Structure I
Amino acid sequence: MAAKMFHLAKCAKHSLLKQKIEEHLDAKIGARLDRMAELAADALIDSMHRLSARKQASRRYEEDILAALRSE
């Protein structure tokens, strides 16, 4: 039981330290990290839009092929 409590205390200390480090990083470079996160999110959204457009183009191509085969 004592070993588990000691382990729990160490985990809590590490968690608190991580939180404190995050607070200091946010205060010192938070704006830069916000800009990096914004750029990454914009790149992901752009990639998703391009993927969607490719899928739609592929579906249209398949539909056109099927229509051409049916009309013969």
Structure II
Amino acid sequence: MIEMTYKDAYNIERKQIFENPNDFIQLLTGCLTIPDYYPITSLTYKGKELGFQGSIGDLFKNYLDFEWSSIGD
């Protein structure tokens, strides 16, 4: 499971949960409409913090071809 926490235009913290990496990739390719300028405050996979800093728009170049199996249980 991937959990992405971000701040919206009103500076309210929101959380989006994706059951698997394929669902997350849909966000990256524009299938979900979250503005790309929202800042990410936390990104975790299987409960492990990925250490990402940036905006939702920055996720594309960092995680489109990411090898999710490299993160153990």
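List of remarks:
- helix-only ellipticity at 222 nm (-39500 (n - 2.57) for each DSSP H run of 4 or more, over all residues; to 500) derived as -6000 - corresponding label from I, II: II
- Distance in nm of label points 7 Å out along Cα→Cβ at positions 2 and 34 from the coordinates reads 1.0; which among I, II: II
- If mean projected area of the Cα convex hull in nm² is computed and equals 4.4, the structure in I, II: II
Read-outs: derived from the displayed coordinates by stated rules, not from any lab. No experiment lies behind these values; they were computed from the predicted model shown. Cβ atoms are built from the backbone, for glycine too; each structure is taken alone.
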